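Next up, some structures in structure tokens.
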Structure I
């Protein structure tokens with residue numbers, strides 16, 4: 001039996017009598033006269049016949065609505081039906097002992113996410129930072145937002161800001177966020193509980209970060225003109241010296257040699273000082289090898305969906321022959337319900353001096369107002385921003401926009417705060433729409449939207465934009481490391497800028513919806529704060545390992561994590577898998593990579609300089625201290641072996657952080673095509689907490705052709721009582737280059 005809401009044009013005098021004409025057994029739950037609704041429990045097979053009854057407008061299945069804004073924490077298992085789990089509230093204490101630093105575009109300090117109600121002053125022996133407000137006399141820190149600084153010397157010297165406006169000068173000389181990005185990411189990692197948060201009424205609920213009781217600090221090193229690598233480096237160092245425990249960076253450039261990358265160098269320092277560093281993987285997917293922030297001491301995060309969406313429906317065709325396709329939108333603009341408008345393919349709406357290639361993409365100035373005025377325009381995704389396309393349509397007089405993916409973007413759709421009634425629709429569904437537009441001389445349709453829906457399946461799905469491996473610098477280190485929610489994430493925002501950051505958009509919001517690996521990164525930063533609170537003595541590598549080895553590779557539809565095309569995704573998209581924070585707080589075993597391990601790894605790359613630009617106790621590290629070895633032998637929670645010939649053996653060691661006396665057995669949980677995997681020893685016994693044991697993984701080629709391109713598998717150490725499972729992905733190929 002299923003519960004349905006039935007909406008009538010006019011409520012019948014006897015709802016039960018009407019239902020009895022088609023249903024033999026039912027239970028009437030509610031009669032809601034003011035809105036002409038009844039709620040009834042029936043066999044789901046009778047839903048369609050009821051739809052055909054005279055006067056019935058809709059038959060809607062009941063679904064569970066949850067009052068969550070950053071619903072990602074429910075999806076990640078830290079909440080259940082709005083109630084915090086014991087692991088989140090009690091074991092990790094909402095991250096109350098963590099200090100999370102964010103290197104980004106600054107912060108909007110007035111946001112409710114950073115209120116300090118109930119917070120005591122931070123002990124001076126833990127925190128050495130300051131609140132440097134620059135020219136902004138209104139900027140205030142507090143016992144939640146305990147520090148703020150800005151770094152602008154690099155961007156000022158770069159020449160990008162020549163001829164800047166007065167507002168740009170204000171942006172440069174304070175830690176205030178004039179872009180929105182930094183406020184969004186910092187509140188995702190460590191924002192406090194804020195009831196009744198929403199974006200234009202969508203997704204209403206309680207906003208909160210992953211470590212909602214953590215202290216936070218903002219380090220502004222990014223501006224409208226970009227982020228100077230030297231400003232980033234200065235910010236990283238300052239944050240470490242101030243006393244942060246976790247450092248979140250949703251920023252990066254093309255991957256480069258570790259020893260010439262300021263971010264890699266700065267973050268090595270951070271890790272050396274005990275600071276866990278989490279970075280975004282970049283938004284250049286699904287191109288192979290596009291991942292950035294690939295240094296092995298960085299926890300690199302890809303982006304995937306969660307089980308919440310913001311449905312928008314496009315209905316096209318005549319009243320008796322119509323078809324409806326589903327997309328996503330958070331537009332606060334609506335069209336009259338069920339009123340049909342003329343539709344036009346933007347390809348056929350080009351202005352006199354614009355090509356059809358440009359008008360297809362709805363580029364600025366490409367549309368002819370005479371052709372699109374009063375119509376719904378169908379644009380194609382690509383080149384310019386998604387929301388900007390809607391602005392182009394609006395400026396040309398259009399009343400609505402359907403944004404269609406091309407084949408490359410596949411099923412990857414995103415809810416944006418459009419300036420016009422809009423729906424972003426997948427490639428597969430748009431095929432039908434585009435076919436219809438080309439088949440009739442008078443295409444018509446309409447767009448309808450609804451509030452957030454939950455339990456969307458499958459989820460997670462890798463975002464098309466999420467950058468992919470293999471690691472372009474050292475393919476022996478699998479990157480990204482993990483994936484987390486990064487699509488349609490709601491969090492705090494700057495009220496100095498519109499939600500679209502477009503000209504002519506004068507709207508302001510306290511909370512906004514954003515997508516990108518920039519959004520997935522602070523999810524993991526918040527989780528790192530929880531682990532650090534529970535285990536204050538753990539090293540960054542132990543925290544990183546806990547997050548990676550407990551990750552999951554399945555979705556909520558009993559399948560494997562998929563990519564934007566619907567095919568099974570690989571570790572080059574999700575790394576070790578999708579983050580599972582409750583499991584990460586009790587991993588059993590961890591790979592504790594030391595600073596010496598990292599230095600030896602760098603020396604194994606045979607750098608041109610013998611002395612590395614990295615320091616140990618104030619002294620530059622020399623390869624003579626730890627030269628030799630192979631990069632694939634770095635004690636890393638995943639295993640990658642490119643260019644496999646014959647056989648090879650890699651070594652790893654794990655540390656017991658579970659029961660004092662325990663035993664683990666290994667299994668090859670996913671076989672690699674063409675390659676045999678053997679692990680010695682097959683059983684590890686531990687006698688005390690903190691004990692480390694080494695093991696070796698042998699990869700033996702059995703069919704070189706089958707493994708000519710990358711193949712994927714995994715091993716898993718399972719505790720004898722079944723409590724802990726410690727999984728490591730393996731990637732290899734038998735060809736080189």
Structure II
């Protein structure tokens with residue numbers, strides 16, 4: 001021990017210690033003067049010296065002197081094993097085992113597992129590395145299961161920055177690693193899986209639009225990759241559900257191979273289509289889950305195709321046709337009957353300028369090509385065979401729209417009764433639909449008509465009601481009886497009112513009856529009053545949109561992200577809530593629900609986007625497949641389905657040891673080849689992570705027995721000599 005090993009830690013402030021020492025010396029001086037008068041100089045100095053020694057020892061205790069013993073020691077790092085549990089770890093590895101089984105055998109296999117062997121010298125920590133990092137008890141390691149998205153090794157590295165840990169990553173190399181900035185710790189990486197034994201063919205890339213126009217060509221581009229296969233020819237198919245759209249063959253020329261391809265096709269049915277690009281599984285493939293890639297494509301109308309047939313020329317036909325032709329989104333084909341089969345013309349057929357009515361072509365072949373069929377006071381039985389009524393029924397049932405406009409021939413004199421069209425119409429067909437042309441009849445909105453898209457021409461309920469009160473009266477109507485399953489939007493007549501506009505649904509289609517041939521007065525009459533023709537044109541426009549199920553009229557619209565949704569990716573979905581009233585729905589009044597492919601409810605969030613009537617919703621799909629989205633509001637609801645695919649980056653299951661080698665090199669760690677002595681290599685790597693530190697042991701001197709023996713000896717000696725010399 002040297003004086004350098006002794007340190008002082010005063011228990012009291014220095015000035016207080018100095019004060020105590022001064023008081024002690026003052027008392028000692030006073031004692032000296034009293035003793036000097038009674039004893040000789042020698043004895044006086046001897047007694048004062050004994051008292052001074054005891055005083056100095058006691059005052060020294062307040063300085064807390066201590067002996068510090070310093071010892072240099074080594075600290076071994078904790079070993080943190082990160083086990084990749086992403087979905088690719090379920091693929092075949094070496095020896096017929098899965099890649100995860102390779103890892104588990106390495107860690108726990110044999111008479112004395114690796115974890116147990118290393119645990120005798122090091123602190124062992126085990127983590128499962130998937131979409132998140134989770135600690136695992138060593139006893140639970142054999143129960144680990146693969147599944148989920150790609151592991152993020154960089155995120156795990158950030159958590160080890162301030163700790164003396166040696167991280168050991170056991171993976172097939174399909175991990176995320178951004179490599180930005182220096183790593184806080186060196187990584188030891190251990191590869192599993194054998195690229196030489198891996199055989200697979202998969203869809204590596206696909207580019208497709210999110211929206212396509214009906215009847216227009218769509219082009220998608222894809223890249224197919226293969227590994228471990230000899231030259232061969234493979235068919236590639238494009239399907240809409242189970243329906244084959246297109247197919248072609250590709251040629252694998254080398255190993256590995258990358259083959260670009262494209263498909264061009266057209267879709268006629270509007271709505272959301274769930275498509276898939278597929279390759280047939282091959283013998284010996286390591287994975288067949290990536291042979292098909294699903295994606296969604298929404299088909300919309302570029303123009304609404306309307307077929308209008310009028311039984312005779314009229315102002316109703318004229319102004320309706322003008323309104324339809326003025327809409328650039330409408331593609332109109334119209335026919336008007338100018339003469340009946342009973343008319344006698346003394347003119348040879350080849351000299352007549354009128355074209356014959358193409359009944360068979362329209363109703364047997366071309367009707368499904370239209371979105372809406374309008375029959376304007378048309379006596380069906382005169383021109384069309386009764387069997388074509390089945391074609392009209394099937395057209396509506398499949399999603400087409402049907403509008404019938406009033407007049408003496410609206411119900412064809414009761415001839416629709418007991419025909420396929422009877423079940424389609426929203427009004428009874430047993431009667432003749434008596435046509436009344438007497439006193440002008442005012443049209444009145446019904447309660448449902450006040451909010452229905454067809455008759456909601458103004459933004460607010462009050463303005464809309466006033467507008468319909470201004471509409472000119474009608475000179476002629478059909479007295480109809482509405483079915484209980486249908487809805488009347490407008491009514492008129494004294495006493496028991498008759499429905500003027502009746503709407504209903506049949507199958508996937510919609511039907512509307514306008515029981516008057518004087519709706520043209522809503523145009524001319526409003527023009528005469530200086531209100532213009534906008535109300536009539538808007539009525540026609542909204543009638544067409546409702547009958548053709550234009551989504552712009554839906555109270556709620558769900559807008560999916562254009563880039564699609566992949567498993568494990570939290571995406572935002574836009575919700576637009578149409579507000580007919582002045583007030584918009586409160587955020588709490590809009591509910592967003594998501595169901596997974598098994599029909600189970602999954603967590604979802606919704607918040608206002610900041611724009612009136614618009615909300616942003618989001619959810620995190622943990623599985624691939626078709627998800628159902630449901631939105632409920634006070635004004636209506638909407639349902640949408642979306643195809644959640646596997647992330648493109650995870651379709652390639654080829655082991656990537658080069659990535660693990662890059663991680664080890666960039667962090668200053670070590671890449672362990674599978675054939676190396678794993679235990680010895682880990683021990684060598686751990687030795688490099690050992691750190692030196694100095695351990696200090698402080699021993700207070702005042703707590704030592706000799707000190708207090710010395711104080712007691714000095715005081716006892718003073719007492720002894722005082723007594724001997726007669727001073728007591």
Structure III
């Protein structure tokens with residue numbers, strides 16, 4: 001822990017001011033929990049709350065990942081603890097010993113605190129704190145704005161003695177009440193102006209000192225005595241002593257009614273849930289306010305250890321506070337010393353009592369709390385309106401309303417639900433089909449004769465290709481279904497024969513999306529369409545099957561390992577529909593060469609330079625990595641170009657039919673073979689070696705020129721097709 005000398009006075013003042021606020025809030029929580037029949041033990045209760053403030057405040061100050069973090073007994077938990085205490089009192093039989101009743105309530109508080117500490121530590125130990133990152137930003141903003149609103153309400157309660165309500169609004173503005181809280185509001189406005197006008201670490205301490213002195217000076221000028229101020233509720237006055245606290249919680253538990261404590265399992269469960277969410281939300285809020293990342297798992301573990309120690313000593317639940325941590329931040333101090341001094345102030349009150357606070361004006365304390373709260377409200381409700389989308393801003397307003405009416409947990413829950421709904425609405429607007437193409441724009445890696453290529457270009461509109469993306473749910477899938485059905489029913493376009501869906505970029509689908517594909521299959525059966533699902537993962541296939549998308553693959557639907565094979569099957573089906581005998585009557589490369597040469601004698605001359613080979617199916621014609629000394633002209637049959645990976649698997653790069661050439665790149669570039677070529681069927685291949693090509697150039701230059709022109713044309717056509725495909729995929 002280090003602090004610069006010039007920052008030490010500000011840190012001391014910030015710690016003292018923070019400690020004062022923590023003491024007052026701890027006292028109020030103790031009185032809230034131990035009221036009614038338990039009021040006789042309020043002194044011990046105040047000691048329990050201050051003990052928690054000392055333990056939790058000191059440990060968090062020392063070990064938090066953000067050095068300016070303040071921790072103390074929590075306002076989110078105190079009402080639930082009070083409810084649990086009142087339920088125990090209500091269930092206690094008449095005539096029960098008051099000491100046993102107190103022991104039962106105190107033990108229930110101790111147990112809830114210890115269990116909370118164990119849960120928080122476990123969450124941090126198993127590194128589950130990162131789940132808070134999934135809470136949407138508007139929820140965090142709404143939580144901070146809600147904190148501001150509750151701080152403003154709390155400030156009014158500190159100054160007037162009761163929380164503001166709609167029913168009591170007229171009473172709040174009555175002269176007798178307004179004189180208590182209006183000075184606090186004016187002081188809050190002075191703090192806002194002063195902190196913006198003078199950005200110095202000493203600004204807030206000086207304004208607080210001036211506010212205290214100024215309040216007493218104005219009161220004296222108005223003729224009000226100290227006794228009159230205290231009796232009128234304008235000062236903190238003489239608070240109950242904390243001397244009744246004893247570190248004997250374990251011994252006290254021996255006389256508790258454990259069956260009655262067990263009946264409070266529901267309340268304890270609620271406390272555990274709200275505490276875990278509270279630590280994470282408060283820590284995330286501090287992150288945003290300080291613009292500094294915190295280790296949430298570390299914060300959980302520290303809060304867990306602190307609460308286990310607090311529970312062992314008979315304390316109550318406490319953890320990080322957003323409001324006071326933000327107040328310290330606004331004072332311009334980031335030091336662990338602030339939290340330690342705050343804990344020391346609480347310790348001094350625990351030891352010597354609360355008498356020194358008697359003359360502190362409630363208006364100054366309330367104005368300080370209101371200053372913090374108004375800062376949050378301005379940041380998120382005023383400034384947020386200008387730099388946030390309207391939908392996010394509306395969620396923040398909704399959360400503030402729910403937090404102010406019902407509480408933090410309900411506000412966070414409503415905000416998360418609203419963000420989920422907003423996400424679903426916005427995501428449904430994103431096109432699940434990244435590309436919508438036809439076979440005229442994208443083709444398989446199959447080199448086909450010119451007649452087949454021309455037919456596929458002319459009738460490619462009969463094959464629709466949809467490249468899908470993201471997670472598909474009812475909104476996006478239904479839009480896709482409507483789009484496909486509309487495209488297939490377009491009377492002004494060619495009749496669609498095949499629809500290909502590329503699932504390569506699909507993360508998953510839900511049951512509603514699967515039902516959309518079931519409806520599409522039913523439509524395809526009526527229209528005679530074929531559906532091809534390419535590269536669907538196991539999860540997608542499982543969801544489709546569970547939704548009833550079952551049955552043997554056939555004319556209606558089929559799956560393919562990837563888009564390339566899906567396109568090949570679709571092209572073959574379309575060509576068969578067009579009655580093209582692509583495999584039995586191919587146009588050979590020699591026929592194209594004969595057109596260029598023009599004379600049969602020249603064709604015969606060309607054949608004298610090649611070697612004709614009969615290659616059985618399965619033969620490796622070219623091996624990846626071997627030297628390139630020849631090229632091969634496929635006269636009949638089919639070969640596939642495969643790229644071998646380091647792990648032993650292979651990827652199909654291209655399938656070639658009669659009338660194509662393989663191995664020309666290695667020959668012309670004089671490089672090793674970049675892939676292997678395997679015969680898929682019995683083939684007739686003409687082999688042209690590099691040596692014979694040189695001979696051809698020397699002995700028959702016109703034949704060689706025609707051959708080079710043919711190679712250039714084939715390479716140009718491949719490049720053009722690839723260019724068209726890239727353009728289609730990037731439009």
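Before moving on, here are some points about what is shown:
- helix-only ellipticity at 222 nm (-39500 (n - 2.57) for each DSSP H run of 4 or more, over all residues; to 500) derived as -5000 - corresponding label from I, II, III: I
- Kirkwood radius over Cα pairs in Å derived as 27.3 - corresponding label from I, II, III: I
FYI, it's all coordinate maths here, none of it is from the lab. Owing to the predicted nature of the structure, the values given are computational and were not obtained by experimental measurement.
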